[in-house]
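Before anything else, here is the set of structures, which you'll find just below.
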Structure I
Amino acid sequence: MAKDIPVYYATGRRKRATARVYLRPGNGQFLVNRRPFEEYFDRETSKMVIRQPFQLTDTEGLFDIYVNVRGGGLTGQAGAIRHGISRALTRYNADLRSVLKQRGFLTRDARNKERKKYGQPGARKRFQFSKR
C-alpha cells in the first residue's frame, strides 16, 4: 500500500470472529483473506449483510477493501466484516456515524455460545427427571 494514499483501518467483531478491515480509495476491489469477496462468501445473505454499510451511506464502489478475518463461522465472519466496515467508514467521514449508529451497525453483537454446565448434557438441557 502506498504511503500517500489514505488508508482507513478498523477492527470488527462478532461471536468468535475478528475482522481487520482496510479501506483505501479505489474502484471497488474487495478481497477477503486474499480471495475475491464473491468467492469467499457463497451465501447470498452474507454478501447482503456485508454490503449494507456501503448501500446505506452511498459509498459503494468508492473504496478498495482488504479484509483479514479469522475465527467463527461464515455468518459470524460476515457480521464482523460489516462491523469493521462501518467503523472504518466513520474514520473516513465522521458524519456517517449517526446513520450507521441508527441502524445498529456500530454496535458490537456480544452474543456468544453459552458454556456447558456440569451435571447436565448441554448449556440448558437437563437429564431426564424421574421420581423413581
Structure II
Amino acid sequence: MDDPLFKQEAFAIQGAIFEVSREMGPGFLEAVYQECLAREFTRLAIPFAAQRELVLAYKGTPLIQTYKPDFVCYDKIIIELKVAQELIPAHKAQVLNYLKATQFRLGLLVNFGAYPKAQVERVIN
C-alpha cells in the first residue's frame, strides 16, 4: 500500500539526502553530513530548521525537557541522522517516540553509514 503522507515533501528531502550521500560517500561523522544536508536543503529551497527545540508533553502538560531533532523540514517532518553500520530497532523506536511526543506524523530516519548509499526509513506516527 502506497503511503501518500507528505509524499512530495519526503521525495524532495530524500533527493537531498541521496545527493549528499553520492557526493560525500560513507565514513564521515554525523556533524559533517548534517552540515552538507543543510547546504543541500538551502540549494534546493527545502524549508528546514536545524536543531530546532521542540516542546515535549506528558499527558498534555509541557515538559521542561525538550527535544532537538537534527532537522525539521516543512515544519512537519522530523529528520533524524545516524552514521551506523546498520539501523537497529532502537533507532526507529527513538524516532517513533519523538513523533509521539511532538505530535508530528512523519519522521525520516537516515543512515549515512550504510554502503553504498544512505539508507532512509519512513517512520509514521
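When you work out Kirkwood radius over Cα pairs in Å for each of the structures I, II, which one comes out largest?
Sorting by Kirkwood radius over Cα pairs in Å in descending order puts I first.
With helix-only ellipticity at 222 nm (-39500 (n - 2.57) for each DSSP H run of 4 or more, over all residues; to 500) coming out at -10000, pick the structure among I, II it was computed from.
Clearly, the read-out refers to I.
If distance in nm of label points 7 Å out along Cα→Cβ at positions 25 and 105 is calculated from each of I, II, which structure is the one that comes out at 4.0? Mind showing how you got there, number by number?
Details: I: 2.0; II: 4.0.
Here the read-out was taken from II.
Ranked on relative contact order in percent (Cα under 8 Å, 6 or more apart), which label among I, II comes first with the largest value?
Numbers: I: 31; II: 24.
Largest value of relative contact order in percent (Cα under 8 Å, 6 or more apart): I.
Tell me which of I, II gives 1.00 when you compute FRET efficiency 1/(1 + (r/R0)^6) of positions 9 and 89 (r between Cβ atoms, R0 = 25 Å, to 0.05).
Working through the options, I get structure I.
Each reported figure results from applying straightforward, stated rules to the coordinates on display, with no laboratory input. A quick note: this is a predicted structure, and the numbers were derived from the prediction, not measured. Cβ atoms are built from the backbone, for glycine too; each structure is taken alone.
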